[in-house]
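Please treat every number below as a calculation from the coordinates, not as lab data. Please read all numbers here as calculations on a predicted model, not as lab measurements.
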Structure I
Amino acid sequence: MIFLSVGSENFSFNRLIRIIDNEAGDKMSGSKFFAQIGKSTYKPLNMSYTDFLPYNKSQELIRESEIIIIHAGVGTIINCFENERIPIIFPRLKKHKEQIDNHQLELARRLEKENMILAAYDEDGLVNKIRCYHKLVKNMKFSKNNNKKTLINNLFNVIKR
């Protein structure tokens, strides 16, 4: 299964949900999709979804999913790391009114540079990361403690800006 989580922001993330919904509708993908869509106004047509999930259900879906696609929310990233999962991050952007600034973009770029996550910044990049996920993560080394420490250091660097 492919699990999408957009977190609990007060902003919608219709752009990401539409991309994943289109991918879910593509019969070539061959995967089942489930989305947590938060306050987004776009309602998926090709996948099951819920607005919000209890913490324990979110953790369960992260553990059980083949691929996890998330916004660059720190809580969701930590949940992936705690479950030793490498997410695909698609950051919310200010220019699309998905966030008040571009801190998610900055964090995604830093974590991608550290080889801790996969990041996508547009539709083509995201679809490619989904379709090539296993090949892309094959040589990434996951270390629960190192990833958390690096995440914290990168958060401080983004905050200091």
Structure II
Amino acid sequence: MTCVDVGCGGGDVTLQLAALIGPQGRVVGLDMDETKLEMARQAANQLRLANVQFRRMNMENWIEVAQYDCIYCRFLLTRCHFAFAVSFEQLVSALEKLNERGIETRGFGGEPYREPSVIGWMPSAQIYFRDPDGHSLEFITILPDAPSPGFNGSYTEWKELIGRQESLCS
């Protein structure tokens, strides 16, 4: 039997699965946190479990489903999305600070953005990024403009669409 523990963290359940399945089976623990994975590897070594492997992987890109007889996924969904209402000035300031620190910011559709994205039906400007635990964070502000329901794009494109010359920053 081959099992996978998706979002295994420190590997507690992964190690239990490996012990239950025994040496004839194989268990793989997947997580994004290399520190937790290293702790899990050390625990597997202490327990002398040779049938377990731990790998760093972003679950958004995981395509190995068909390789496993059992897929365990207890804590993967604990990575949440949190949205915070901020002023436009705070949004731009946060974006600059995140970019300076090499933290990837994304637009509404998940594509990398170096400026706020705009959802036209609200209209709102926002940035998305991940915290160190993998949670999705959003800073969002409502724009003072009339809605344009079909628009989703960059703030630069939004300014062109509505004819704004100036920035909303004071």
Structure III
Amino acid sequence: MLKLLFDTNGRIGRARFWLGMVLLLIGGFVIFGVLVALGFGHTESVTTTTTVGSNPPATTEGWKSTLSPWGNFIFQVVELYPGLALCLKRRHDRDNAGYDLMVVTFAALVLALFNALDLGLGILSGLLGAVVFFGLFYLFVVLGLLRGTPGPNRFGADPLLNP
């Protein structure tokens, strides 16, 4: 599993990509909890009241945790390398060097840094947000849905033929 998340060489198929994404999600929950415990976020009690039709109101109580802007930036930096390694191997499976992945990653990090520094640069933040949003949608389709290059390519053997 370490090779899946920390090695940038070779190719992986969609199934191993989604397995890696689940591992990143689980690791993200752990990192989130550690950052909140270290003071880079906060947890608060939340009470929600809902009314449906003529039924009496229902009250739900729970907890909400959020990261501070610096906590969000630290979270992204910690998950950066494993996420890039995983996504880069999927780009390699499609015979692509992954420069599009770097553009989206750079835009997301710069946007998180702007938020952490409370720069609020208006139109620039909006443009970066749009690059991140549409870039993530594009990467979701390319990395998670499309089949890789059949047979060997410049990055290695077909992972479907050589698991």
**Request:** For the read-out semi-axes √(5λ) of the Cα gyration tensor in Å, a value of 44, 16, 11 was computed from one structure; give its label from I, II, III.
**Result:** II
**Request:** Kindly point out which one of I, II, III the value -13500 was derived from, the read-out being helix-only ellipticity at 222 nm (-39500 (n - 2.57) for each DSSP H run of 4 or more, over all residues; to 500).
**Result:** I
